[in-house]
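Pasting the structures in now, so scroll down.
Just so it is clear, none of the values below were taken in a lab; they were calculated from the coordinates. Since the structure is predicted, the reported quantities are computational estimates derived from the model, not experimental observations. Cβ atoms are built from the backbone, for glycine too; each structure is taken alone.
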Structure P
Amino acid sequence: MRMVYMDDEDEAKAFAIKAAKGFEEHNEWMTYADKKIAAGCLFAVRWGLLDNCVLVFKLDELFEPVNYQGLIKQQREE
């Protein structure tokens, strides 16, 4: 069983949306963090076959990574 606080889930979802907007505006970005990378921070990676997913990690051994599929609306230009 996975036990989570609702606030933590909301924080991860809001972060994924923020990362997707950053990826949409900056096609060259492959990763995103909104503050200095340190223990406990959220970190996003552009992900998926079409580069339209946002994979969110938290630098915490108990956090299970989440892939938000199809979240990036603008596709990368080749």
Structure Q
Amino acid sequence: MKPAQTYDARKARRDAQRERALGGESLAAFHARETAPPPTLAEIFAKNRADKARCVRTPDLFAKLVRKPKRAQA
């Protein structure tokens, strides 16, 4: 094996090992995600408003309360 081939084979093995350690994420994607500036409050609120998914176990606290009719007094 030539030195260039050996280097390429070992580099490929290192890259594959790194991706496995990062859960399939490439090193470039990991670096971009880790060094990205944090989102602004406006971006966070816009993303939350765009997401309409609701938890089915938690009651909707903003729903209008349905009041029971008053009992007739005897």
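Before moving on, here are some points about what is shown:
- Which of P, Q leads on distance in nm of label points 7 Å out along Cα→Cβ at positions 30 and 62, largest value: Q
- In terms of Cα Rg over 2.2 N^0.38 Å, the structure with the greatest value among P, Q is Q.
- With helix-only ellipticity at 222 nm (-39500 (n - 2.57) for each DSSP H run of 4 or more, over all residues; to 500) derived as -16000, matching label from P, Q: Q
- Parent structure of the calculated result 3.9, given that distance in nm of label points 7 Å out along Cα→Cβ at positions 22 and 54 is the read-out and P, Q the choices: Q
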